[in-house]
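What follows is calculated from the coordinates using simple rules that are stated; it is not laboratory data. These numbers were taken from a predicted model, which means no experiment stands behind them.
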Structure P
Amino acid sequence: MRQTVSMKENHLFRRLYAKGKSEAGPCLVVYVRRNGSERNRLGLTVGTKVGKAVRRNKVRRRIREAYRIHEHQMAPGWDIVVVARVRAAFAPYAQVERELLRLLDKLGVRGE
């Protein structure tokens with residue numbers, strides 16, 4: 001991911017949950033907020049309800065790959081947090097990718 005860095009600090013996640021916009025789907029919830037920089041920051045949250053470590057990591061890899069493939073379509077300067085729901089663990093990759101893009105479109109992050 002060239003234009004995106006990982007978001008790891010807890011205070012950034014909390015600020016995004018409190019002040020950002022969100023959209024939800026059956027598999028994912030996406031929170032976004034402008035960050036005032038030239039780069040996007042991507043954070044992923046996959047809770048223990050999704051499954052054990054192997055399944056959670058698989059869901060993380062799928063979301064990260066779906067974002068990476070379409071990264072060039074994203075407008076710069078956004079904080080993005082993707083929260084995986086339990087259904088994401090059992091959904092095919094194509095569905096996760098389609099849902100991520102649909103939610104990012106609704107929030108105005110993609111296609112500017």
Structure Q
Amino acid sequence: MELGTFSVSLAVRDIGVARAFHERLGFTVIFGVEAERWLILQNGEAKIGLFQGMFEGNILTFNPPDVRAIQQALKAQGVRFTLEADETTTGPAHATLIDPDGNTILLDQYQ
């Protein structure tokens with residue numbers, strides 16, 4: 001099962017402050033719009049998303065090539081989703097689930 005690129009999506013209080021902090025750690029913005037309160041940053045292979053006011057808590061994010069195939073495989077194993085991708089469609093979609101410790105996992109196919 002190919003989960004794709006991994007990143008952590010951080011719920012931040014102030015996008016500008018968060019950006020400045022992570023840039024000091026060596027991250028650079030590779031995508032996003034600060035005025036829209038979301039940015040994707042990268043340092044080597046590590047990626048983080050900064051999101052202000054979009055969700056509560058932090059999220060483990062994977063960008064699979066086919067979210068629907070992963071969803072079907074996990075459902076066949078008894079995994080329950082909190083939000084399912086529409087399996088009658090193709091292209092960009094996302095699904096979410098919660099791990100046993102309450103962490104949100106986002107499977108986000110953006111292409």
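Please state which of the structures P, Q yields -5500 when helix-only ellipticity at 222 nm (-39500 (n - 2.57) for each DSSP H run of 4 or more, over all residues; to 500) is computed from it.
Q
Using relative contact order in percent (Cα under 8 Å, 6 or more apart) for the comparison, can you identify which of P, Q gives the largest number?
Biggest value here belongs to P.
Here Cα extents along the principal axes in Å has been calculated and equals 36, 28, 24, so which of P, Q was it run on?
P
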